[in-house]
Every structure is written in structure tokens, then in C-alpha cells.
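Below you'll find a set of structures to go through.
A short reminder: the numbers here are calculations on the coordinates, not readings from a lab. What you see is a predicted model, and the numbers here were worked out from it, not measured in a lab. Cβ atoms are built from the backbone, for glycine too; each structure is taken alone.
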Structure I
Amino acid sequence: MAMRRSREYYNLQGLPDDPGIIAARESKVRKEIHESERDPEMEQVLAKIDFEWLKHRFGRDLIHTDIDPNSLNFIPAEMFTVDRTLDHQGLYSVTDNHILANPDVLRNHAKRWQLPAELLWLWFVVHEEGHAVSKSDCTGMFGEEGDSPNYLLRRGYSLYHANDEDVSEEYDTYDILEEGLNEKRSRVIVLEYLQAHPDFVDRANTEKLKALFADDHRHKVYDLEISLVEIMIDHLSRETGVSPQTVWQAMLRGKLEGEDLARSDFQELARQFFSEKFLEQLRTEVSDPNKPLQALPLLKELNLTSVDPMLRRRIEARIQAAQPPEEELGLAA
């Protein structure tokens with residue numbers, strides 16, 4: 001089986017883009033980052049994080065995929081930059097292949113959870129690296145006369161349809177699934193990192209973070225997106241007789257390989273297990289870290305009567321934690 005690269009550029013004909021154009025763009029981005037604002041706390045924490053360990057850990061997940069592990073698109077510390085205009089922690093930029101962070105938001109989250117700032121930074125870094133190491137490609141970005149206004153950006157399962165001429169025409173597909181899978185794996189890797197690096201923070205704060213991850217009555221970003229993934233795993237496992245762990249590994253592999261969920265053969269298979277309405281919601285609903293109930297319509301659409309009772313109780317608790325205090329929302333349609 002021919003191995004693919006973790007990150008690639010294509011023209012609209014599906015052929016690899018000119019390496020010279022790509023190299024020039026990457027050089028320009030590096031220069032801009034080098035000249036951009038640096039945040040002292042960010043620099044200090046990034047220097048403390050063992051990026052080599054993280055790179056090796058993410059690379060292990062590529063072993064059973066068709067992606068060449070040597071091409072792992074892992075973002076080094078020097079490719080992190082500050083963007084205080086963001087209304088959330090930050091993001092991985094597919095176009096420029098770097099990670100933007102808002103240190104002010106991360107500091108506020110550290111205060112909210114009463115945790116050391118380096119734990120929130122670690123959590124953030126692992127989440128965004130999780131997007132970066134998944135299959136990413138840019139299609140139709142470069143034209144003969146410069147950057148094209150209309151192009152496609154793949155980030156794992158998510159496919160972003162860009163339109164620089166009319167932003168109202170831009171849209172994401174399968175974004176909510178991508179975020180749920182990414183955050184579910186991120187929390188596992190964060191805890192693995194802390195186990196491998198017991199001196200990163202003191203044991204008491206490591207235990208506080210573990211307790212936070214396990215507490216369904218305290219809302220964390222993407223909790224309901226994780227719930228969506230867990231219900232899908234439970235449902236598919238029960239319907240097929242395949243173990244939940246095998247279903248999870250298959251979903252993770254699809255993310256790492258950039259599986260195209262819009263393919264007709266996938267849609268035909270998916271309709272055997274999920275309703276047309278659910279599949280359409282899965283395709284079009286966009287995740288937003290500042291709107292914790294975005295996944296709720298999908299949770300309602302799934303048939304939950306056969307869901308594991310313990311899982312259902314956990315998800316009910318997450319829903320209550322995510323909603324405004326004056327509202328009461330449940331899984332019932």
C-alpha cells in the first residue's frame with residue numbers, strides 16, 4: 001500500500017501543487033511568526049513542555065494507517081504565535097500550518113479551574129497538535145496569479161469550504177465530529193504525558209486535573225461533542241457486535257487518514273445505523289467552544305433507549321452542566 005503524507009497541497013485538478021510556491025509561503029509564515037508578539041508566559045511554558053515526547057506519542061497512532069509516520073505534521077514550539085483577538089483559547093491554522101493562542105483566555109481558564117497555567121497550556125497544545133497531526137490538505141489554494149479566493153481545507157474529518165470573496169459562502173462539514181474525537185483523545189494523551197512527566201506539576205494539581213476530566217457535573221469545552229462520539233461508539237458497537245475499543249480505533253484512524261465521509265459508499269453504510277436527519281446534522285453542525293450546546297440536537301436525534309445506562313447518566317450530567325442555569329434541557333426530543 002502506497003503511503004501518503006500527513007499534510008499535502010493540491011491544485012483543483014487533484015495534482016500536487018508546485019513545491020516552490022509552498023516553500024515560499026512557509027518561509028513567509030515563519031518570518032511573520034518570528035516578528036510577531038511573543039508572550040513571556042507562553043514562551044516559558046512551551047519551553048517546559050516535552051515536545052519530543054508528544055511528537056513520538058502522536059506518531060505512534062499513525063503506525064496502523066496509510067500515512068507515513070516520517071511525514072507527521074507535528075508543530076514545533078517556534079511555530080506557536082499570539083493572537084489576542086480570538087474569543088477562545090486558540091486554533092490550528094491549516095492554511096499557514098501553525099498554532100495561534102490567546103494567552104489571556106488561557107490564563108482566565110486557569111483561574112476558573114484553579115489550576116497552574118502550564119496545565120491549561122499543555123491541554124491546549126495537545127488538543128491543537130491533535131488537529132495538526134491528522135490528515136490535512138489544501139486544495140485549490142494557489143492559482144496562477146497568486147492565492148485563490150476559493151479553496152478546500154481538510155483537517156481530519158472536517159472539510160472547510162473557503163471563500164475569501166464572500167465569507168457568507170464559507171462553511172464547514174463534519175466539524176462537530178472532528179472536535180469530539182480530537183478532544184476525547186487529547187484528554188487521554190494529557191494524562192499519559194503527566195504520568196510520564198511526574199515533575200511537570202505537583203501531584204496534587206495532576207490529581208485535580210484528573211478529577212476535572214472525570215467530573216461530568218463541571219462543564220469543559222467540547223464535553224457534548226465527546227458525548228456525541230461516545231454515543232456513536234456505543235450504538236455502532238451494539239449494532240455490529242464489534243467491541244467499543246475497535247469502533248473507537250476505526251473512527252480515530254479515519255480522522256488521521258482524512259476519511260471523506262461524504263463519499264457515497266460511506267453514506268450508504270452509515271444509513272444502515274443512523275437516520276438521514278442525524279447524518280445531515282453530523283455533516284452541517286459546527287462546533288463552537290463558546291456555545292456548549294451545539295451538539296445537543298444530534299444527541300436528541302439518536303435513539304438512546306439502548307444506550308448503556310451509565311453512559312446515559314454521564315451524558316445527562318454533562319448536558320445539565322453545559323446549559324444556562326435557568327434552563328432545563330434533557331435528551332428527550
Structure II
Amino acid sequence: MSRSQLEGTGGEPVPVRTNLFTLRFFAHAFFLVFLFALTIRVTFQDALPFPLPLVFYLTPLPVLATLALPEFLYRLAALHRIRGVITGLCVILPLCQWFGSSYRNLSHPDGTRDEESIRILFWTTDNFDSLPIHKAAPVLAEFDADLIILNEGIIDLGTQKSVFPAHFPNHKIAFLPSGRFALIRGSILAENFAASEWQDGTLVQLVVACRGRSFLALLFDHSSDPDLSRKHALKKLDEAIDHFAGRPLILMGDFNLPVDSAYLSHIRANLTNAFDVSGSGFQETWPVPIPLLTLDQVWLGDHMIASRTYHRRMGKSSHEAVIVDLKVDRQASLKGLDFPAP
């Protein structure tokens with residue numbers, strides 16, 4: 001580039017050109033990150049040694065599109081038409097894929113509830129830091145859920161034993177292992193907890209009776225530390241799902257994994273994501289106020305049919321609650337059940 005292009009008639013630098021050079025530097029840097037993140041996403045995803053999975057976790061599709069945006073703006077400013085079109089597609093296509101995979105309008109969150117349906121609410125409470133127990137109880141009661149599972153939900157047994165029964169007179173309360181708290185309009189017939197062989201994950205297995213139906217409820221949780229591999233715990237979870245194949249089953253939890261993780265491929269192949277078939281709105285649940293990852297997930301096995309799934313913000317909690325209305329097939333049976341899964 002000639003000196004006359006860089007300087008005005010008086011020899012002073014032209015601000016527009018200086019700004020363009022600055023934009024080019026940052027645009028190229030961000031675009032290199034975009035290309036690296038895109039390569040990870042379309043190849044191994046998060047099935048790589050640490051710290052490479054962080055690239056996958058930190059660049060969901062909206063973030064991926066944002067990384068390509070400076071390069072697109074630079075190409076427009078520099079009047080590079082062909083490259084502008086190419087980089088524009090790098091912005092638009094991830095956003096289109098995200099919208100297509102995330103947004104659902106398959107049910108109305110305020111629609112009429114079927115009399116035979118069972119309403120389930122799952123929420124990671126952040127230990128009630130953002131919504132104290134005495135405020136959380138009446139908010140939860142408004143959903144009229146039959147089964148409420150609160151992850152990170154045990155912090156004060158005395159307060160919980162006094163506050164929740166007043167708002168849930170027809171529910172039984174249960175303090176489950178690994179900090180899970182349950183409210184059920186029915187009964188927990190059997191319970192099992194596994195952690196020692198799961199490394200950084202835990203699984204609570206329940207046999208639940210509710211509204212005249214019996215079904216399995218699997219409550220999964222994994223440590224949020226990004227440097228911990230999810231491989232071992234998810235393999236154990238896959239084995240539990242295979243053990244209960246053909247049984248009425250609901251799997252829910254704070255997976256601390258995005259729903260498109262490579263480690264969830266077996267679950268995607270064998271269970272149905274409740275939001276995919278009956279969702280309303282966007283599927284991401286964390287972090288509030290701008291959710292970018294679907295960490296809180298509900299999956300359904302055979303004989304479980306979701307009619308409505310939606311999310312609700314609970315105070316200033318970083319996790320949205322997941323609410324699912326479902327039916328259990330009348331033909332479903334737990335007769336001869338081998339419980340628990342090893």
C-alpha cells in the first residue's frame with residue numbers, strides 16, 4: 001500500500017485507514033479462533049483430552065457466529081465482495097443452525113393440562129443462594145407439579161421440613177443422596193445411590209408411583225469442573241440406561257454438558273429429549289440471564305410421552321427450571337424389574 005493511501009495531503013495519517021488496520025488485526029485474530037473452534041465442533045467435539053473440550057464448551061453456535069462477525073465487518077469495510085459473502089455465511093449459517101436446533105414451538109407453556117398427565121419439575125437451585133427457601137417454596141407451588149426434583153437442594157433440613165409442607169400439603173418430601181431434594185404427590189417405592197464407581201458423576205435411581213402410574217426416575221449429576229473428563233461417568237450412565245431398556249424411564253439432571261456433546265450420543269440414540277418433541281421457546285438453560293448451553297436436560301425412555309416442555313427462570317438462579325408434562329403408557333410395566341442397575 002502506497003504512502004499516499006496512508007497519509008492525507010498534509011502528511012497526517014488518515015483516521016479511517018488507521019481504524020481499518022486495527023479492525024483487520026482483531027478480525028483476523030477472532031477469525032482464526034473461529035476456524036479452530038469450527039474444526040473442533042465438526043470433528044471430535046468434546047471427546048478430546050483437556051483442555052481442548054473447553055473450546056467446544058465455550059463456543060456454542062451463537063458464540064461461534066460472533067467470532068466470525070469482526071472478519072465479516074472488515075471485509076465489508078474493505079469492499080472485499082467475495083470474501084465478504086464467504087465470511088457473512090460464516091456468521092449466518094451457525095445462527096441458522098442454532099435457531100433450527102434450539103427453538104421449538106411444539107406446545108404452549110400456559111396451555112391446558114391433561115388430567116392424566118404427570119407434571120415434573122427439575123431445577124438446579126444453586127443451593128438456594130439466589131432464591132431463599134421461604135421464597136422458593138411458594139414459587140414452586142404455583143407450577144402444581146406432581147414430582148419436583150431440586151438439584152443442590154438440601155441446605156437446611158429444619159427449615160425445609162417446616163416451610164415446604166405448608167405449601168405442598170399433598171406431597172411427601174424426600175431428602176435424597178448427593179444434595180437432592182424431592183417433593184412427590186405419590187410415593188418413592190425404591191431408591192439407590194451410586195457414586196464411588198462414577199468418579200466425578202453421581203446417579204440416584206428411584207422407582208416412583210404417581211397418579212396411578214409407576215416408572216423409573218434416574219437423577220444424574222456431574223461435577224462442573226471443566227478439566228474433569230465426562231467419559232467414565234457417561235459410560236456408566238449408558239450402562240444403566242441399557243439395563244432398564246424397555247421400561248418406563250425418565251432421566252433428568254444437571255449434566256454439565258451441552259446437549260450436543262459427543263458423550264451423549266448413546267443417550268440421544270436410545271432416549272427421547274423431552275424438549276425436542278414438546279418444547280416451547282429455546283432449549284438453553286444456563287447461564288441466566290443469557291442461556292447459551294443446555295446443561296439441564298430431561299430424557300424419556302419407552303412408554304413415556306411428553307406433551308409439553310418449557311423453562312422458567314427462578315429468581316436470579318443461574319439455571320432455568322425445566323417443566324415437563326408427560327403421560328405414562330398404560331401398557332408400561334415394572335413387573336420383574338431388576339433394580340437397581342449395577
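Brief remarks on what is shown
- Given 0.05 for FRET efficiency 1/(1 + (r/R0)^6) of positions 140 and 212 (r between Cβ atoms, R0 = 25 Å, to 0.05), calculated: source structure among I, II: I
- Label whose coordinates, when helix-only ellipticity at 222 nm (-39500 (n - 2.57) for each DSSP H run of 4 or more, over all residues; to 500) is calculated, return -11000 (choices I, II): II
- Answer label among I, II for the case where Rg and Dmax of the Cα atoms in Å, for residues 132-203 alone, calculated from the coordinates, equals 13.0, 38: II
- Source structure of the calculated read-out (Cα extents along the principal axes in Å, 86, 39, 37) within I, II: II.
- Value 19.2, calculated as mean count of other Cβ atoms within 10 Å over residues 100-107, assigned to which of I, II: I
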